[in-house]
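Below, each structure is written out as structure tokens.
Just so it is clear, none of the values below were taken in a lab; they were calculated from the coordinates. Because the structure is predicted, anything quoted here is derived from the model rather than measured. Cβ atoms are built from the backbone, for glycine too; each structure is taken alone.
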Structure P
Amino acid sequence: MSVETAYSYLEAPARNVILLDPEERIAWFQSQQDWIPYAAAQDALRLVEEAINRPRAPRMKGYLIVAESNNGKSRLARECVKRYPKIDDPEAESVVLRTLLIELPPNPDEGAIYDRVLDQLCQPYRPKDPVSIKRRQVVNALQRCGLRALLVDELQRVLSANQNRRRQVLEALRNIAGEVPLPLIVFSTPRGANALASSDEMINRLHPVELPVWQLNDDFRMLLSNFLGLLPLREKSLITGKTLGPLIHYRTEGLIGEVRDLLDVALQHALRNGKEQIDQVVLDSVVWARPSERKRLIKRYGTKVA
């Protein structure tokens, strides 16, 4: 029997490694960055693509994509960039760059925004230059490369800055979008979205799009089915069934990143204990705390340390 027939429940990439030893299969699964499509993310992608392809105008419509921590917002941001790679045109003045993704650093300020953009563009700059010089350098560089959208991840980190620096960061992003011009696509947790409350212009510019927490329904079972095809196990796991599906949902609280992490831990436990399937016994054996439980533990220990 061929590998394709014997392991027909697996996607082709997983079948390609199914005959490797356990540690190699674990490493393969952990290295996978494949995009797993689902309705809410696909809808968000369509909105981003529409914004990228819209004709340039002085005031570009953008989006604030909101999701709980570990529920796929950063993966969605990377997928947006992946779908619009740079274009090497030998006749162009510079590389044509359609999307650019920056991640806000902790406690950001205006200068950090410009530094992140210039670093991503591999543009030389003097760190101690005034922000006015860096701002002009950023705008000129983005105009030259024909950028179509600026993506900003981890907006919630702006909350660690004081009110004045928070305002400067938001103004810096708004000024870049207005001068180039281009749409802003901002990714944040719900708490970070509150940072926009002090800027009417940013509220008007960024239309909110939610990546909701997964409910225990057919969509969640389809998500588990997609993960099933990527688990390099020689027996079909039972994760989509009426018993394990609800159990996985309960333990992950409907967060897609938690689902992946739990399956990673379960895969390790199964293969290192001579099993080729994730079943009830495996899931009951792994050490795992639900996200809300981890938060309670951290708060409790943090109070004791303080």
Structure Q
Amino acid sequence: MTSETITADAAGSWKIGDLSVNRVGFGAMRLTGSAAFHFGTPRDRDRSIAVLREAIELGVNHIDTAAFYFSSLRSANEIVNSALSPYPDDLLIAVKVGPFRDYAGEWGTSARPEDLRGHVEENLRQLGRDHLDLVYLRRMRQDSIAEHFGALADLREAGLVRHLGLSDIEPRHLAEARAIAPVVSVQNRYGLDDRPPATEELLRVCGAQGIAFVPFYSIAGEAGPQGATSAHGDVVPAVARAHDASPAQVRLAWSLARGPHVLAIPGTGDPAHLRENVAAGALRLTEGELAALDDVPPRAD
């Protein structure tokens, strides 16, 4: 399928709290290197800045990033700031807090509730903002998230944060958080061959409650943070050929077809891949194609 004139509004829009975004957004993780948290050769900074600016020109108004997205010489937040500040009025920038890495790139233990203000302030500093549009609490294997989410709710009351979300959770954590403060978005790993039953249930619950569901690694499969998978089986390539599309576009279109509340945040440092990802929002799969894709077996955990 051609991607030359397709923009991010082709898939429609959804409201995250009081902020309306196009359903195809952009994940900033891969701006820093050829793989997640890569400490080899960094991506070309000017090219990464150009990709972000082109994303905005294509109508992307939802960017997902984090202070812990950095590699040798590159910080995703710094690139976002340099490329887009002063920010467009309609741009929603979402960040995640909870995990953290030291200056050598090593992962620390999960944050304590009292640490989260520092995480929020570091994102504010790097992005050059006085408030954050959306902050996800990334659960780090805690059984209960009440204390951590309560700390973020306090920062929302203080005006540092506009909206709150959750990442890497189960349905019970959503109920726990909603008893404390409004939740506008949930971000979990989810894709065509990565569909745990608990996440399927979470997707359904989010739709029923008007909460955005934002899958990450939706075109990665087992490749995860390394990027788009090349293990597509037989069904995905067949559907792709029928639409003159790429397998990655089919995977994105399948994700978006899971519900109007499902948003996509594919990431790339390549301008051609950016245009391809945005164009996937215009791909309409038939009921038969969706049924065949639904029958693709999920990967074994």
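Using the calculated result 22.3, 68 for Rg and Dmax of the Cα atoms in Å, pick out the matching structure from P, Q. Computed on structure P. If helix-only ellipticity at 222 nm (-39500 (n - 2.57) for each DSSP H run of 4 or more, over all residues; to 500) computes to -15000, which of P, Q did it come from? Derived from P, not from the others.
Here FRET efficiency 1/(1 + (r/R0)^6) of positions 46 and 134 (r between Cβ atoms, R0 = 35 Å, to 0.05) has been calculated and equals 0.80, so which of P, Q was it run on? Answer by label: Q.
Comparing relative contact order in percent (Cα under 8 Å, 6 or more apart) across structures P, Q, the highest figure comes from P. Can you spot which of P, Q the value 2.5 was calculated from, given it is distance in nm of label points 7 Å out along Cα→Cβ at positions 86 and 214? It traces back to Q.
Structures P, Q were shown, and volume of the Cα convex hull per residue in Å³, for residues 30-173 alone at 117 was computed from Q.
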